[in-house]
Structure 1
Amino acid sequence: MIRILRPAIIALALICLLGATNANAQGKKNKVPPGVEELAIGAKAPAFNLIGTDDKMHALDDVKGEKGTLVIFTCNHCPYAKAYEDRIVALANEYQSKGIGVAAISCNDADAYAEDSFAEMKTRAQDKKFSFPYLYDESQAVALQYGPMVTPHIFLFDSTMTLVYRGRIDNSAKEKEVEERDLNDALMALVTGKKIDVAETTAFGCSIKWRADVLESGKPGKMEKGS
């Protein structure tokens with residue numbers, strides 16, 4: 001009996017430790033601000049103007065690409081976000097040259113998770129040599145509009161800034177076990193003018209760390225860096 005239960009106990013402990021969840025189960029497992037939902041396929045990209053790790057302000061119009069725009073909600077501390085960093089960098093390097101604009105946004109409550117602070121974001125962007133702006137949504141105003149449920153969470157828009165894909169990057173945080181490269185397929189379809197076969201997948205990772213004031217009110221919180 002002990003041998004049978006031990007793997008299950010270990011697996012459960014790991015899941016709890018990593019804080020893993022998915023977008024469909026988010027409402028049941030983790031609280032979200034009132035009225036917040038994932039941006040719907042076919043919706044227009046909500047505008048933003050956020051400070052980046054380069055200490056410059058970046059508007060949506062500044063980062064959009066000729067053929068499409070990829071907005072990634074991610075963070076520093078989440079094991080899933082970390083696992084996907086190299087893949088995100090590789091995808092950005094490949095598709096920016098093909099007309100896709102890319103921006104990464106961190107919206108987590110840095111007071112609760114110090115590793116997600118603006119200073120730590122600067123270090124991560126430099127260490128990983130991000131070729132795209134890494135933006136700080138301190139007030140969580142942008143997150144309230146896009147509705148990310150986890151990190152990482154993908155929102156891909158076409159040339160008219162219409163949402164054409166949302167969800168996960170691929171099917172496994174362990175790169176060696178990846179069998180379905182959903183984001184890559186969507187990006188390839190977009191730049192070649194083909195139909196995206198799978199427009200929605202379930203994002204998985206660590207839950208968004210909402211600020212207490214935002215969680216209660218559903219409205220953007222106060223900020224220091226700019227949003």
Structure 2
Amino acid sequence: MIEPRSRVFRFLPPIAITKTLSFFDRVSLIFVKLHVHPNTLTFLGFFAGAAVGLFYFLERPLWALVFILICGFCDILDGKVAVNSGRKSLFGAILDSSFDRYSEFFMYTGLAWHFRRHWAIWIIFVAFLGSTMVSYTRARAEGLGIDCRVGIMQRAERLVLLFAGTFIGLVFGVFDPAMIAAMTFIAVASNATAFQRLYYVWKYEHHPTFPPPRT
């Protein structure tokens with residue numbers, strides 16, 4: 001596979017990503033000592049994501065906020081635990097990616113139910129489409145031997161925006177406007193990221209000297 005060699009711009013600041021990953025790398029050692037299997041954390045992350053959707057459906061955004069945090073923690077920890085425990089596997093990798101898509105489906109479905117009588121439901125549909133295409137374009141590029149991790153709106157950014165929209169909506173009593181703003185940003189930036197990855201593969205194929213990105 002063609003490995004990345006240049007910097008990638010992401011919505012989240014690189015220093016924030018580095019510090020967060022470093023923190024969870026240390027936390028993962030606790031789970032390694034407790035002999036927690038990384039796939040267990042993947043399952044917990046999936047159920048947390050499904051719970052987010054359920055609580056949006058039940059009009060309980062505070063609990064949705066709590067489970068977004070749990071989902072995000074598990075999303076980082078499963079990979080860290082897999083690496084630090086020497087339990088990385090092909091099945092674990094595809095399980096993680098697949099459950100990420102399912103958990104996002106439940107999250108967006110819960111929000112879609114909340115906005116079922118509002119025009120914003122179409123924004124949620126477009127956001128889910130973009131989120132799925134971000135994952136698909138990377139997977140398809142990797143199938144062609146290209147490590148395609150470019151893009152401003154990856155899963156971490158989507159979870160942060162979902163959390164931010166819910167948090168702001170709860171604190172200031174503007175849940176609907178806050179979530180519409182967050183989902184609009186996700187919808188636009190996710191689809192832009194998918195096209196960015198398409199362009200990246202096209203540019204690599206037509207310009208052999210074009211360097212792949214480095215994360």
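If helix-only ellipticity at 222 nm (-39500 (n - 2.57) for each DSSP H run of 4 or more, over all residues; to 500) is computed to be -9500, which of 1, 2 is the source? Derived from the structure labelled 1.
Work out which structure the value 0.70 belongs to, where FRET efficiency 1/(1 + (r/R0)^6) of positions 38 and 190 (r between Cβ atoms, R0 = 30 Å, to 0.05) was derived from one of 1, 2. Only one of 1, 2 returns 0.70 for FRET efficiency 1/(1 + (r/R0)^6) of positions 38 and 190 (r between Cβ atoms, R0 = 30 Å, to 0.05), namely 2. Looking at distance in nm of label points 7 Å out along Cα→Cβ at positions 86 and 166 for structures 1, 2, the greatest value goes to 2.
For FRET efficiency 1/(1 + (r/R0)^6) of positions 62 and 134 (r between Cβ atoms, R0 = 30 Å, to 0.05), which structure out of 1, 2 has the highest calculated value? Walk me through the numbers before you get to the answer.
Numbers: 1: 1.00; 2: 0.60.
Largest one: structure 1.
When mean count of other Cβ atoms within 10 Å over residues 70-77 is computed across structures 1, 2, the figure 21.1 traces back to 2. Once distance in nm of label points 7 Å out along Cα→Cβ at positions 110 and 126 is computed for every structure in 1, 2, the highest value turns out to be that of 2.
Assuming 8, 34, 38, 15, 4, 1 is P(r) over Cα pairs in 10 Å bins from 0, in percent as calculated from a single structure, say which of 1, 2 it is. For P(r) over Cα pairs in 10 Å bins from 0, in percent, the value 8, 34, 38, 15, 4, 1 is produced by structure 1. Comparison across structures 1, 2 (criterion: mean count of other Cβ atoms within 10 Å over residues 150-157) gives the highest value for 1.
Read-outs throughout are calculated quantities, based only on the coordinates presented, and are distinct from any laboratory measurement. Nothing here was measured: the structure is a model prediction, and the numbers come from that model. Cβ atoms are built from the backbone, for glycine too; each structure is taken alone.
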